[in-house]
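So, here come the structures, one by one.
Derivation of every value follows stated rules applied to the coordinates shown; laboratory data play no part. Please read all numbers here as calculations on a predicted model, not as lab measurements. Cβ atoms are built from the backbone, for glycine too; each structure is taken alone.
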Structure P
Amino acid sequence: MKKREQPKPTLPLPTEAELEVLNILWTTGPATVREVHTALSGKQTGYTTVLKQMQVMAEKGLLARSERFRSHVYEARLPKEQTQQQLAKNLLQRAFDGSTKNLVLGALSSQKVSSTELAEIRKILDDFEKGSR
C-alpha cells in the first residue's frame, strides 16, 4: 500500500508589522531583538514592543529562536520566497477571486513598470509556459 504524503502545515500569514521584522531577518540573517530593534529605529518602536512581537511571532511559528547564546537569536522560519508565495496566494483568493490574470493586471497597473522589468516578466512567462507543457 502506498503511503499518503501528509500536507505541509501552513503557518499563519504575517501582519504588516511582522513583515517588517521578517524583512530585516531575511536581509541580515539571524539576529537578536536588540539588532532588530536597532534596524527598526526609524519607526519609533520601543525595545519591549519589538521583544514581545518577536516572542509572539515565535509562538505563531513565523520565527525560530535559538537559545545557544546568552542573547536569544531569532531567524525567519520560512524563506522569503515561500512567504511571498503564501501572501500572493492569499491575496489572489481574497481580492481577485482566484484570477491570476486580474492579479497581474492589478500589479502592473498600480505603478509604473520599467521596460527592463517588463522584459524580465516576459521571459519569466515564456519560461513558465515552456515548463507547463
Structure Q
Amino acid sequence: MIKFEDLHVGDYVMTHLDGTDEVGKVVELNHANKQTAVDNGVQVFWYEKEDLSPITLSDSILTNDLKFTKTINDDGSVKYMKGAFRAMIPAEGDFSTMEIWYRDEKRHIKHQISVHEFQNHFRDMTKIDLDVTSY
C-alpha cells in the first residue's frame, strides 16, 4: 500500500482491481476522499489507497523504462545518469541503498525505493517530471 500523501500526478504505480494487477500513471488526486485516478493506458479508474502498491525500482526500469545510461565503476558500484542527474548504487542489482545527486544537491537513501519515490526525488531536485516510456 502507498501513502496517499506520497503520490503525485505523473507517478507510476501498480493497481489492483478484481484480481487483475496493472501498471498505471496517476492522473488526478482527490484529496477530500483520498482517492487516486490512474490511467492504465486504456482508461482511467479511481482507486482507494489499498488498491495501489509501489513498483520496485530496478536496473531494468532505470535503463529500459526511464532511459538512464548505466556505467559500472571500477569498484563495482553502478552509476545511472540522465542529463545532470546521477544515481549510484553500491553494486549491480543492489538497490538497498542509493546516492542521488543533481548539481549541488545530494541525497543518501538508505532503503530500497519504488519507482514513484524515485520519480518524486527526481521531480523535487530537477523540477522536471520523470516519465516512464514503456508502460
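Comparing structures P, Q by distance in nm of label points 7 Å out along Cα→Cβ at positions 12 and 100, which one has the largest value?
On the way: P: 3.0; Q: 1.4.
Checked P, Q; max of distance in nm of label points 7 Å out along Cα→Cβ at positions 12 and 100 sits with P.
Can you say which of P, Q returns 1.4 when distance in nm of label points 7 Å out along Cα→Cβ at positions 60 and 76 is computed?
Attributed to the structure labelled P.
Using the calculated result -19000 for helix-only ellipticity at 222 nm (-39500 (n - 2.57) for each DSSP H run of 4 or more, over all residues; to 500), pick out the matching structure from P, Q.
It traces back to P.
A value of 17, 12, 8 was computed for semi-axes √(5λ) of the Cα gyration tensor in Å, for residues 28-67 alone; which of P, Q is the source structure?
On the way: P: 17, 12, 8; Q: 25, 13, 8.
Only structure P yields this read-out.
P, Q: which one has mean count of other Cβ atoms within 10 Å over residues 84-91, as calculated, at 13.2?
Working through the options, I get structure P.
Using the calculated result 15.8 for mean count of other Cβ atoms within 10 Å over residues 20-27, pick out the matching structure from P, Q. Before the final figure, lay out the partial values.
Values: P: 18.2; Q: 15.8.
Value 15.8 for mean count of other Cβ atoms within 10 Å over residues 20-27 corresponds to Q out of P, Q.
Comparing structures P, Q by Kirkwood radius over Cα pairs in Å, which one has the largest value?
Structure P comes out on top.
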